[in-house]
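Take a look at the structures below.
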Structure I
Amino acid sequence: MEANGYDLSNSHLIRHCRASQIDNNIPTFEAFRLRPNEQYLSFNWLEKICVDAGIEVDHKRAIQELEKAPPLEISAGQLWAVLGCETVSSAVRRAASV
């Protein structure tokens, strides 16, 4: 899997999930629906966050970098969903073929 010359086979997407989108500490499908002001699904590319910050690729450190960036405010009960690009790509292809 490739995008703009980058191999995404071992890459991950990360998306902020509100407390209402979490059930038993697991993000629900609602966390991945378009938000009212979105024309496309917003997410961050976890590995790129690390590269841009000049740090070794590490999920926890990437989340720390995201949480530093304003205007994001993390409240109790909110989570970050981390998904493999291959998983997301497969799910989208399956949904598109229905």
Structure II
Amino acid sequence: MQVAEIVKRILDENDESVVLEMVDDQRHEYIDDDWDASGDYDDEYEWYIDHCNNEAEDDILNGILRQFETEHGLSINLDDYSSIFEQLKEAWSL
């Protein structure tokens, strides 16, 4: 299966709003309980952007890609995996 076909199928099989909700839920795993202790941030998302390196987004995308590999009996090579990963990030604005 070619990269473009994999990207299209993943996008077709995963509703964007569901993916974005999963990312939002996962961000909470990376937000410290005392995120607002300094008073420098208006909300948790602002704190996450300053203190995290897209870990939540990466977790969700890697999970979606691993699930796709498993469901379709694929083993995607590293170069293709990276390309698919970046295309999905762009498509979902992550």
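Every read-out reported here was derived from the displayed coordinates using simple, explicitly stated rules and does not represent laboratory data. Predicted model only: the values in this text are computed from it and were never measured. Cβ atoms are built from the backbone, for glycine too; each structure is taken alone.
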Re helix-only ellipticity at 222 nm (-39500 (n - 2.57) for each DSSP H run of 4 or more, over all residues; to 500): value -9000 computed from one entry in I, II; matching entry is structure I
Hey, FRET efficiency 1/(1 + (r/R0)^6) of positions 41 and 65 (r between Cβ atoms, R0 = 35 Å, to 0.05) derived from one of I, II reads 0.95; which structure? I
As an exercise: percent of Cα pairs over 16 Å apart, calculated from one structure in I, II, equals 62. Which structure is it? I
Identity of the structure behind 2.5 (criterion: distance in nm of label points 7 Å out along Cα→Cβ at positions 9 and 25, calculated), options I, II: II
